[in-house]
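What follows are several structures.
Just so it is clear, none of the values below were taken in a lab; they were calculated from the coordinates. All values derive from a computational prediction rather than experimental measurement. Cβ atoms are built from the backbone, for glycine too; each structure is taken alone.
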Structure I
Amino acid sequence: MLAIRNSILILLFLTITPFAMGQIRLPAIFSSNMVIQQNAEIPIWGWAGPTQDIQIQVSWDTIVVQTKVSNTSMWKATIKTPSAGGPHTISIKAGTEKKMLENVLSGDVWLCSGQSNMEWNMDVSADGKPYLEQINDSLMRLFQVPRSAASTPQMKGEGNWNLCSGEPLRWFSAVAYYFGKTLNTELKVPIGLIHSSWGGTPAEVWVPQSMIDSDSLLKAAADKQCDIDRPWCPSSPGMAYNSMIAPLIPFKLAGIIWYQGESNVDHPYSYKLLMEKLIFNWRKDFQSELPFYYVQIAPYSGYGNNMNGVLLREQQSKLLEVPETGMVIISDVVENVKDVHPRYKKPVGERLARLALEETYHFKTISAKSPSFKFMKIENGKIKITFDNASNGLKSKEGKELKGFIIAGSDKLFYLAKATIINNTVTIYSPKVKAPVAVRFEWTNDALPSLFLIKKAYRLLHSEPMNGQLNKINKTIRYSSLTHQKNFNKMAA
């Protein structure tokens with residue numbers, strides 16, 4: 001009889017013990033010091049003992065949100081968030097256990113991702129380290145996702161929300177910080193920054209593998225990426241997405257900023273499609289048509305004797321066809337075209353922020369948009385290009401001769417051209433091309449800018465062909481849908 005009683009007690013102990021030992025668990029993205037998206041219904045989730053009742057109490061409301069733990073030990077709920085402000089608390093209770101999230105702010109949360117230029121931290125940035133000791137932004141919070149890779153999607157994740165000062169800021173993305181700082185200054189609301197980047201990674205690692213495998217063009221490019229020896233980062237599709245994005249889903253965000261592309265220059269023609277897949281997938285994951293703002297890669301001579309850097313920049317320009325996207329140009333802050341990492345990150349972050357202020361928050365601000373092709377006119381042996389986003393007019397750098405344009409006739413051979421500016425129109429011509437049909441601007445991997453907006457807007461023209469690009473130099477022309485397309489297609493045929 002005693003033996004039976006002891007067996008029953010042991011069974012009861014084995015049954016009860018797991019629930020007594022920290023049954024409430026939360027994904028890493030939910031912690032004290034966090035920022036929650038303001039004026040929204042946000043998801044919150046975690047794990048506890050199966051069948052347990054979960055009660056969520058927030059300090060800004062008297063309503064107690066209740067849910068139940070499933071037989072997988074997971075629970076989910078939705079809470080309504082207040083207008084910008086704080087600090088607040090969020091209390092989560094299961095049985096006799098309670099977990100408290102303290103010093104929570106309500107504001108706007110942005111995800112910041114990409115490769116090394118986004119990862120570049122304040123300690124190594126030319127405009128970061130000198131100012132570290134002066135920075136203590138109480139209305140900004142930082143969440144650093146540690147580098148990790150996985151072959152299957154992860155759930156809990158790693159990381160903590162930290163105050164924006166000291167050591168957490170020292171090792172945080174400089175681009176992300178200056179982006180958030182500008183938003184915080186202009187909007188006067190708390191800003192939460194989630195930084196999830198890994199230097200050297202191609203974009204394929206940031207999308208689910210199934211999306212790559214289902215498209216032959218993307219699959220072929222990804223297979224070649226995997227053939228490259230990268231001891232410093234993963235190269236297989238989905239590896240960073242599974243461990244550095246999936247655990248965040250579906251945390252409520254205001255938007256996304258992205259700085260990546262350098263590791264995809266060997267296969268530029270698939271980049272626009274790849275990024276479209278990434279944007280659409282992340283929007284589906286985070287259950288919102290999130291604005292997606294990105295940086296065009298900078299001039300760099302290390303890509304080799306090819307046009308791959310130019311072609312990838314062109315793909316980035318074409319990505320603007322995707323709704324709710326925007327691109328900033330940073331060629332004018334490059335000091336050394338032999339370094340793939342521009343040292344100054346503050347202007348990059350600030351330009352991304354001004355794009356967000358203009359497009360997402362509808363602020364009247366200095367525009368971050370670069371001049372873009374509007375239409376082309378050919379007359380008297382010259383090509384005239386008129387630009388949008390140039391209402392104040394264009395100018396050459398420091399008033400010097402305008403360079404960087406090349407021009408071609410029906411023979412498809414390009415020659416250096418002269419160019420003159422009148423307001424927002426550039427006239428391009430060459431004595432070697434009597435009947436021009438095509439023009440390009442800054443068509444080399446390491447081209448530095450020479451065409452700028454008038455001072456008020458101060459934005460330079462992004463690299464792209466004015467009527468298309470060469471698939472194979474001087475052999476086959478592929479045109480974008482611009483003026484005289486029919487004539488060009490006949491010529492190409």
Structure II
Amino acid sequence: MKLIYFILSVFIFICIDSNAQKKEKIRYKADELKFRRIDKEPVRKLINNVIFNQGDTEISCDSANYYNKKNILEAFGNIIITNPDSSVISARSLIYDGESRVAKLRKDVIYTKDKEQITTDYLDYFIDEKKGFFFNEGELKDEINTLKSDYGIFYGSKDLSIFYKEVILVGEDYTLKSDSMTYNTITKETITFGYTEIISEDSTYIESLGGSFQQETKNSKLTSSKVETNDYILEADFINFDEKNSTYQASQNVILKIKESDYFVYGDQGEYNKSENITKIFGNTLLKKNIENDTFYLSSDTILAIDDDKDINKLFAYNNVKFYKKNFIGKSDSMIFIIKDSIINMYNDPVIWNYSNQITSDTINFKLYDDQVEEMNLIKNSFIISTDTMGNYNQIKGRDMKAIFSENNFMKNILVSGNGETIYFGLDEDYRSIIGLNYIICSSLKLNFDNNEIDNIIFYNNPIAKMIPPHEIEEGDLYIKSFKWREEEKPKIGDVVFYFRNKIYLRND
């Protein structure tokens with residue numbers, strides 16, 4: 001019983017104290033005081049040097065109407081509210097309720113605390129809670145940022161403000177727009193909710209569905225975001241930006257779109273180093289280039305995009321590189337794409353399959369024209385093997401080769417430079433039986449093709465040739481030294497494109 005009595009006593013005391021505080025009358029003074037009635041209500045009219053006090057709050061103005069029974073104040077002209085938390089509010093008109101201690105300020109309202117200033121024409125301020133609510137547009141300024149919105153709430157004791165509808169933040173070197181956001185005037189941390197846009201002075205454009213932006217640490221975390229520069233577009237479910245170290249960290253459903261090239265790079269993770277102009281994509285990495293009636297796909301462990309002279313001009317793919325295009329399939333340890341010149345270089349055991357042709361060399365580079373292979377250079381230890389209609393292996397070997405392609409990626413001709421050596425099988429008109437095996441050694445030669453089949457060969461510099469009749473062909477005559485048929489290594493579409501393999505489809509480009 002004593003405990004219940006104590007709780008009741010405390011409750012009654014709180015209620016009495018709260019009620020007494022609530023009913024605290026407003027004290028006032030002025031140069032002139034008049035008594036009037038407005039709508040039958042007794043009103044005290046105060047004129048010149050008017051000062052009202054309630055608790056630790058002081059209100060000064062040019063003139064006022066004080067409704068004594070209601071404990072309500074109407075103030076006009078040069079209104080200044082001085083609060084115990086050192087905040088000051090000025091306005092041109094005011095209605096103040098001494099019971100709820102709520103001030104409704106209108107016209108040219110300015111709230112100031114420390115280095116923070118809020119301006120609006122409509123502000124409701126809750127003195128006990130140190131909370132303000134503005135509407136019909138307002139603006140917050142501090143030593144760094146300017147924020148504007150249609151509606152806002154600020155908490156003086158928490159150094160926190162909430163802005164919503166048509167929110168704009170103008171920082172030192174960027175502008176941020178959002179549906180709604182919170183802002184800490186001490187840490188300068190901004191948290192946005194809903195669609196967010198950021199435009200930087202360096203022309204970087206960011207879209208997001210929300211995120212946090214910490215100006216003190218210069219670190220940002222974005223959700224479902226897109227970063228766009230003059231050269232590329234980077235998208236991901238999550239992007240963290242560390243401005244101090246000039247790096248972006250992207251994760252989940254990463255897409256890099258290189259403008260003016262039709263190259264897309266997909267992956268699980270992404271990193272962008274702004275100071276070094278390098279973008280790194282890894283984890284289920286896929287490069288995709290849209291081609292008329294076709295698509296070029298490439299997978300590797302990692303893809304790097306290099307920004308040269310403010311343009312992304314090079315792509316590096318390395319470790320387990322595989323690519324797939326209709327009638328043009330290949331693999332190597334690493335590849336370099338020179339975007340501007342449409343040149344692709346393959347390194348470390350490269351191999352290409354083109355129709356019935358297998359192409360190998362220490363290094364292979366090929367040039368694209370209108371998204372078709374126009375020219376291919378095989379550098380050192382070049383070897384081309386092709387199968388005919390009977391399954392025979394026609395072979396071309398040399399130090400270096402240059403292959404020219406016609407439409408549909410058919411070989412048009414091959415120029416062999418140095419240590420030329422060939423084996424090809426002559427077939428009858430029906431392509432059903434062997435006429436003979438042609439073996440030729442020549443330092444340089446040129447092979448011309450018709451419909452991807454050898455049509456004729458031009459030899460330079462003292463060729464050595466022999467033709468072996470079918471009945472005299474032995475096993476040792478069938479292959480040039482270093483022959484290796486690698487058909488089992490040929491990638492399938494599912495080996496290259498993971499979403500075909502897993503039946504997961506990319507979002508629209």
Structure III
Amino acid sequence: MKMSNQIRIVAIAFAMATAASINLSPAAAGTLPPGGSFVDDDGNTHEGSIEAIKAEGITTGCSSTRYCPDEPVTRGQMAAFLTRALKLPAATTPSGFTDTAGTFADHIERLRAANITTGCAPTLYCTTRSVTRAEMATFLTRALGLTPIVPDPRPTPLAGNPAGTAAVPAAAAAVDTSNPDTVVGTGTAASCTATAVVAAVALGGVITFDCGPEPITIEMTSTAKVFNNTGPEIVIDGGGLVTLSGMGQRRILYMNTCDPAQVWTTSHCQDQDHPRLTVQNLGFTDGNSTSEGIDLEGGGGAIWVRGGRFKIVNSVFFDNQCAPTGPDVAGGAVRVFSQSQGLPVYVTNSTFGGAAGLGNTCSNGGAMGSIGVSMTFINSLLTHNDATGWGANPNPAGTPGGGNGGAIANDGNTFTLTLIDTLIEDNVAPEGGGGVFFVSNNRTGHLVITDSELRRNPSLGFETAGYPGIFYLGSGPPLVTGSILQ
């Protein structure tokens with residue numbers, strides 16, 4: 001069956017795409033010999049390209065005087081195009097293909113030796129079959145040494161509680177990023193690299209992305225770190241298309257106003273109003289801070305923040321993790337310390353987990369943990385997150401400690417956890433607070449739950465009577481209005 005005439009032209013496109021590799025000279029690429037090399041490409045849109053690859057010896061045509069521009073390319077012909085274009089050396093070991101005898105046998109052997117083809121079956125190359133556009137993509141990827149981009153098979157959860165309709169105060173809303181200071185990428189997925197992200201975060205200011213029209217996951221080969229003297233406003237906006245992955249190896253984002261390596265900007269690093277970090281319209285996945293330990297430096301598989309101000313808007317966190325045991329480590333996705341003037345961390349229209357198999361995990365606070373920090377969740381969703389430690393805190397002899405707060409774990413003294421139009425369900429804690437673990441050591445803290453639902457959050461060790469999925473010690477009882485706890 002005759003295929004589209006575009007197939008033979010794909011070979012021309014390959015030649016032009018690899019011009020740097022095959023060193024097409026300006027004369028070859030831009031000047032036709034008198035009358036041209038072939039009699040059947042005159043006036044063809046691709047005539048110049050055809051003549052260029054003829055001059056380079058990449059093609060000999062379908063006869064001595066014809067190129068056959070409207071004919072499809074066979075896999076055998078494709079092998080010849082590629083071996084000539086790339087000047088592949090002779091094969092030193094046989095390919096094992098049993099159907100390559102004939103004109104293209106040597107080219108096929110060279111192509112196999114260079115790992116550009118694996119054949120169409122274990123012992124077949126399918127020499128006479130036409131090349132499909134899908135096969136061409138694989139040929140080109142291998143020939144050019146490109147890294148295959150495999151879409152993440154996991155479904156990316158949607159951001160936020162779909163039933164959340166609460167009004168969002170200005171302090172908790174997304175930041176205008178229409179005039180960014182830095183744009184990561186130049187319109188293609190390949191241009192959006194981990195190196196570019198790390199550099200952009202180090203520069204600070206408003207950061208956006210231009211990675212093309214499709215969703216993209218950027219694999220972070222190192223942690224992006226905020227420098228405290230680049231603010232005061234630092235905004236990272238993924239436009240709803242960008243997910244940052246820690247590759248299961250590292251924390252993704254770090255801000256610490258008390259870390260001298262990130263520049264001290266005041267004499268009171270734990271209470272300063274900058275940097276003010278916002279992450280919005282972003283995904284965070286496969287962050288892993290297990291190597292950071294189980295003390296204050298641990299936790300925060302995706303994001304670790306200390307000082308300044310911090311908020312999360314329209315973002316998704318899934319499959320992040322921190323140390324699986326330990327009495328003080330918390331926040332499988334996010335851990336926060338000491339916000340300026342005791343103001344809250346806002347989490348607006350965001351998701352932690354979102355579906356079975358996508359939850360975040362940590363010894364305590366599977367999704368999020370803090371010490372002495374107020375947090376306000378608005379229109380957000382926290383599901384399928386797990387606390388993984390056991391022994392609680394302080395941990396009895398013979399236990400590693402942890403296991404509190406399947407979704408949220410926070411303790412300290414004076415702070416407030418506020419849940420507004422937020423759904424917390426299907427989270428688990430081996431010890432206390434399958435959904436929420438809240439301990440105000442001096443009993444001055446407050447838990448406020450408004451128009452929210454907490455359900456199916458088993459506390460396998462202990463919880464506060466009358467408050468399913470919650471362990472609470474604070475100032476008076478939790479303030480619950482218009483909510484469902486079950």
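Here are the numbers for the structure shown:
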quantity: Structure (I, II, III) behind the derived value 0.95 of FRET efficiency 1/(1 + (r/R0)^6) of positions 398 and 430 (r between Cβ atoms, R0 = 25 Å, to 0.05); calculated: III
quantity: Computed 170 for volume of the Cα convex hull per residue in Å³ - originating structure among I, II, III; calculated: I
quantity: Relative contact order in percent (Cα under 8 Å, 6 or more apart) derived as 4 - corresponding label from I, II, III; calculated: II
quantity: Given -1500 for helix-only ellipticity at 222 nm (-39500 (n - 2.57) for each DSSP H run of 4 or more, over all residues; to 500), calculated: source structure among I, II, III; calculated: II
quantity: At a computed 3.5 (mean projected area of the Cα convex hull in nm², for residues 142-197 alone), which of I, II, III; calculated: II
quantity: Which of I, II, III yields 1.06 [Cα Rg over 2.2 N^0.38 Å, for residues 318-453 alone, calculated]; calculated: II
